[in-house]
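Listed next: structures, encoded as structure tokens.
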Structure P
Amino acid sequence: MFLGAPGSGKGTQSSWLSGELGIPTLSTGEMLRAEAQRDTPQGIRIRKILAGGSLVDDSLVCKAVESHLKNELPSRGIILDGFPRTLKQAECLDQMLTRMGMPGPVVLHLDVSRELLVSRLTARRQCADCGSIYNLLSRPSSLGMQCEKEGGALVQRDDDTEAVIRRRLIAFDLACAPLVEFYSKADYHLIDGERDTAEVSAELLAIVGRAAVRVAA
């Protein structure tokens, strides 16, 4: 389970770890953004919440995650990216795992300073056609402001403007403190997310490897 503010590298690292271990990733952010593209009452509601920089309410997120886990959780496990984000969601996850006979999560908390988070997120761009993500600082497109895959225009998401980002980070900080306390006595690891991506990846792989050995034993 990845814990960290928007822009901390959860998506990058969870995707890499998924490839290394052959374990699928459930990104609640992607799941909710996909729903927000639908012109259903729920989709429109989520779209407005995301555009305003607020967090989607706990009951809505928990229902979506539980439905996914019940239908698609493989025996080898899953990587959670962006869930849980609140104490209520963490308690909900514990109840889900208990009902499913699964162990508690290995918690990987990526710690990054506020100003670096703002810098990373305001530089993020997304292809208007296929949704591919780029970053003007760390992962620019070789075609400038066009997508390398589809050639579509690279645009800034509504929730990546500085004003919205700072509101999102304040909301995250308020929700994160109870989560850290909740998981502090569990399999919790605080990781410096400001280092080179490869260094962070190596530490994550080592932690998960040790956890796998304990479960197997």
Structure Q
Amino acid sequence: MIRMDDVHLTLEGAAGAVNILRGVDFEVGAGETVGLIGPSGSGKTSLLMTIAGLERPSRGKISIAGTDLASLNEDGLALFRRKTIGIVFQSFHLIPTMTALENVAVPLELAEIRDATARAREGLEAVGLGHRLGHYPGELSGGEEQRVAIARAFVGEPKLLLADEPTGNLDRATGDSVMALLFDFAAKRGTTLVLVTHEPALTERCGRLLCLEDGKIVDDRTAVSRRIAR
């Protein structure tokens, strides 16, 4: 599902060039659940953004589901994301002037899916928000907003789901509930899940952990190897 070959990302800042990713190499198979961990500032979010095609690497190659992202222009990337990738952000990124139902239906309507509203309704019912369809983001709790974001990410049935600290703004109980939804959806639909997290409880649920430090992968462990190490 994901193949990264010698990926570098250098961005220009006020003080000059900043090397964020420094030669990242790894592969992720279809259906894997991968936790991306590492200290703050190690490049985790930037790595996620390059996988999504939201940041272009300065050097190296990224292939998602067999497609070389470098071969796509900006419009092509947008279409590819719409069909292949779902993203759940820590800060939700819901449109405040749209209801929960409208927020989930938007990507389906952009993809010209005829039953967009019906599918959006089903998605919200699946995350326990069938009774909040007409509510605006400002009328929802943080956990409910994140559930809307999860429904929006999954409703298009992506092959790959990326989640950036999806429970970072939630209390423990709500965060546990939200993550249970993510893993349940991924398991039922065979979706590849890659999530950035600092939560030990979440890393335990991942089949594999990639540790990033100073822009490089310094450790790659499966759930089995972690248990043996104990």
Structure R
Amino acid sequence: MNQAAKRALVTGGSGGLGTAICRRLGAAGHFVYVHAHRGTAAAEATAAEIIAAGGAAAVVSFDLTDAAVSRAALENMLEDGTVQILVNNAGIHDDAVFPGMSPAQWHRVIDLSVNGFYNATQPLILPMIRTRWGRIISVSSVTALTGNRGQVNYAAAKGALNAATKALSLEVASRGITVNAVAPGIIATGMGDAAFDAAAIADLVPMRRAGRAEEVASLVGFLASEEAAYITGQVISINGGMT
């Protein structure tokens, strides 16, 4: 891709989807910060792969749900230059039907997706504004658009990301910063594989297959590019035709 290299942060970069996004941004020539909390070894492997392919990357490890720790880590990163591409990818699901959902299940899922969005984005937004160029992309879910039994907490968390995306896009559109969300359907990563078998996928997805992490990463890569400069405030679902 022919564009100026930027500094990019991918939260949750150690997971299957995060790894694919890091690779995609690295291949586009960006310096990629691969974030992890507990999956540091996987993040280091991803960074090493990007470097071996001729790119540039580094691992950053911190608890995204801890506001003070996150701010300190991000301020340390900013000493080396402005982060102009942020992919809010970190998230978990902890499924249970709502009558049986514990407070811990509710708060754990909300905390990482919603508070994690704030903890990663807010410290980076003013430096990004000063450069008058930025891309903020959050990984949502088709569950936030259609609902899903047993995932009220996950749907609420991802729905909040969608709403925050639309509101923030209005605040920074005049500063050359776009803010979008990508809402994957069933994707062949560890998280998706655990929830759906082949028969369920064939029944739910008109294309009768799960998506690939690389397909989602390609969409994220496009939204992070110069070519996507006029796309903002959008929630784009990539789901094989699911309604």
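Given a value of 0.95 for FRET efficiency 1/(1 + (r/R0)^6) of positions 27 and 163 (r between Cβ atoms, R0 = 30 Å, to 0.05), calculated from one of P, Q, R, which structure does it belong to?
Among P, Q, R, the structure yielding 0.95 for FRET efficiency 1/(1 + (r/R0)^6) of positions 27 and 163 (r between Cβ atoms, R0 = 30 Å, to 0.05) is Q.
Supply the structure label, taken from P, Q, R, corresponding to Cα extents along the principal axes in Å with the calculated value 46, 45, 36.
Value 46, 45, 36 for Cα extents along the principal axes in Å corresponds to Q out of P, Q, R.
Figure out for me which of the structures P, Q, R the number -13500 belongs to, where helix-only ellipticity at 222 nm (-39500 (n - 2.57) for each DSSP H run of 4 or more, over all residues; to 500) was derived from the coordinates.
R
For distance in nm of label points 7 Å out along Cα→Cβ at positions 11 and 147, which of P, Q, R scores largest?
Largest value of distance in nm of label points 7 Å out along Cα→Cβ at positions 11 and 147: Q.
Bear in mind these aren't lab numbers, they're just calculated from the coordinates by the rules spelled out. Computed from a prediction, not measured in an experiment: that's the story for all the values here. Cβ atoms are built from the backbone, for glycine too; each structure is taken alone.
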